[in-house]
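Pasting the structures in now, so scroll down.
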Structure P
Amino acid sequence: MELKFRKSKGLTLIELLLALVISGILMAAIYRTFIGQHKTYSVQEQVVDMQQNARGAISRMMREIRMAGFGNVSSVLPNFTANGGPFNNIINSSDNKNIVDGQMTDQVTIIGAFEQVSTLASEATPGTSTIQLAGKASEFDPANRKYICIGGLETHTISYVDKVGNTITLNENVVNRFPIDTPVPVFKVKAITYRLRPDNLNPNMPVLTREDRTDGGGSQVVAENIDNLQFRYVMEDGSESDSPADPSRIRMVRVTVRARTSFRDLGFKSDPEFKVDEGGFRRRTIVSNIMVRNMMSNP
């Protein structure tokens, strides 16, 4: 029986070239899709970080601005001495104090009993000028950390600290009676400044800082990539001002924080919110109205 084999045919050069062209087009499309998705993912990740930075910045400031004046700190005003002071008011505004990333930004310094450090170890009665703490008297000194609040009711200036015996001598006598049936908290009164500055390691990165003027520890970064900070003040009569003539009449602080992404996107030219060239940065703005609840109890 005779077997017949069919002759096999290979690919021609034209067919091979066509196959390569089609494969190249498909690979280019897949690569373009991958690059687009990767870019979208990177942009969204930056936007999320930016929004978290802005929220974190607002949240920290809200807690402390809301507490400004706590502890009847007006008794040690108007000559509250601290690094950069004296500070004459509970809320000390500085309109357009800084220029960061080409933006005119504000800063504010607030006074209040922000940190509990100890409790009373013995009863304090009216007429006495010496109190004893349960510990941590070393947190105070007559030079810089010299303002102390007892029970959140009265604030005094310190003249002497016995770190061994945990006793503190005040410049004035205690006004209220503080029994120790329940722990009486003792607070450190601070002057805290919020402002913007370029990052120490990256001058192109604007950062929001918090500086404790009484402890002298320098400014600490609260949030990165915050390129604009504005404070506006609502007064007792409902009027508004960027630089109030009588800060004791402030009843609400409106804080505006503008954050930006970490890196430029060369394909991003402008933001409809601002209608200007944003230099490739995406930006978001958060505004918060903060009621200063202790101001009405402080003359």
Structure Q
Amino acid sequence: MLGEFVDSVLARAAARRRNGLHGGVLPTRSVDTPVGPVRVYDSGSELPCVVFVPDGPNVIEHYEYLFGLLSPRLRLVCFDMPGFGFSFPKASYGHALDQGARAVLGVLDALGIRKATLAFSCANGFYALRAAQLAPDRISSLVLSQTPSLTAMRAWTDRVIPSPLRRPVVGQVAAWFMRRKAAHGWYRMALPGTTDAKPYQDKALQALSNGACYCLAGVVQGLAREHAASVNGVATPCTMIWGPGDRSHKYTDPKSLLECVPRAEIVQFEDCGHFPELEQPERFAAILLARAGEAG
């Protein structure tokens, strides 16, 4: 589709003018998946594996502290989904559920990982759910953050996402030119008023300045094309952590996730917003270690 082509051209044009992020605490590399190459961090141990995906405009570097807590007991893999961070989307990548799930399973294949827990957040949680549907023997458990049902997410989109971003091509161009302003403002809305947004903003804006992509319109349009019940009926053990301080989700019912995963456990971090895994990393790490251990 034309919108996906526009995203691909804009993302790659910016990347050619920048050097990317190098020499960070979390060394990364590119691996091939069925939907294109993605940027990956892999701690590379033989321990039980947990796979993370940042919720854009977050990038892998936002997870440095959390991974320091977890690395003694888990193999940690983190990758930018196509269209976000430094995983540049192909013109054929439309952010469909099956495409996102193939990216997840492709990373597992490329790294030789037989089975893993997926720790995804927000819209990326739907790709985790779809991967669990397609390959239940490879996904031991799900630990999601701020992922309601797909029906509830569409209502969120109607409330929060400006209507031009929902239109192919127009949305891609608008999102591109507004990406820095949108990233800066997003943290103010997504975090509680008492939380300092600057550390989150600084990492995201540094990445964007160095050529990272933030294809917000693409993922909004891609998920809008999916049937609302597409990820219903997942049987994989699932815990979702919800931050009620996320003002963007003020009217979202976290229990709506039960439409997708009827036996999901929902845990509220009352003092958190949109990023409970980053806002309260010690608390999140304790839950993740328990769930990954039970699944293993």
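So FRET efficiency 1/(1 + (r/R0)^6) of positions 54 and 150 (r between Cβ atoms, R0 = 41 Å, to 0.05), computed for just one structure, reads 0.65; which one of P, Q is that?
Corresponding structure: P.
Have a look at P, Q and say which one yields 27.1 for mean count of other Cβ atoms within 10 Å over residues 142-149, as calculated.
The correct label is Q.
If we compute mean count of other Cβ atoms within 10 Å over residues 110-117 for structures P, Q, which one ends up with the highest value?
The maximum falls on structure P.
Which of the displayed structures (P, Q) returns the greatest value of Rg/Rh (Cα atoms, Kirkwood Rh) on calculation?
Top value of Rg/Rh (Cα atoms, Kirkwood Rh), among P, Q, belongs to structure P.
Of the structures labelled P, Q, one was used to calculate relative contact order in percent (Cα under 8 Å, 6 or more apart), giving 23. Name it.
The correct label is Q.
Which of P, Q yields -12000 for helix-only ellipticity at 222 nm (-39500 (n - 2.57) for each DSSP H run of 4 or more, over all residues; to 500), as computed?
Here the read-out was taken from Q.
Taking 1.7 as the value of distance in nm of label points 7 Å out along Cα→Cβ at positions 214 and 246 derived from one of the structures shown (P, Q), identify that structure.
So the calculation was done on Q.
No value in this document is a laboratory result; all are computed from the given coordinates. These figures come from a predicted structure and were not determined experimentally. Cβ atoms are built from the backbone, for glycine too; each structure is taken alone.
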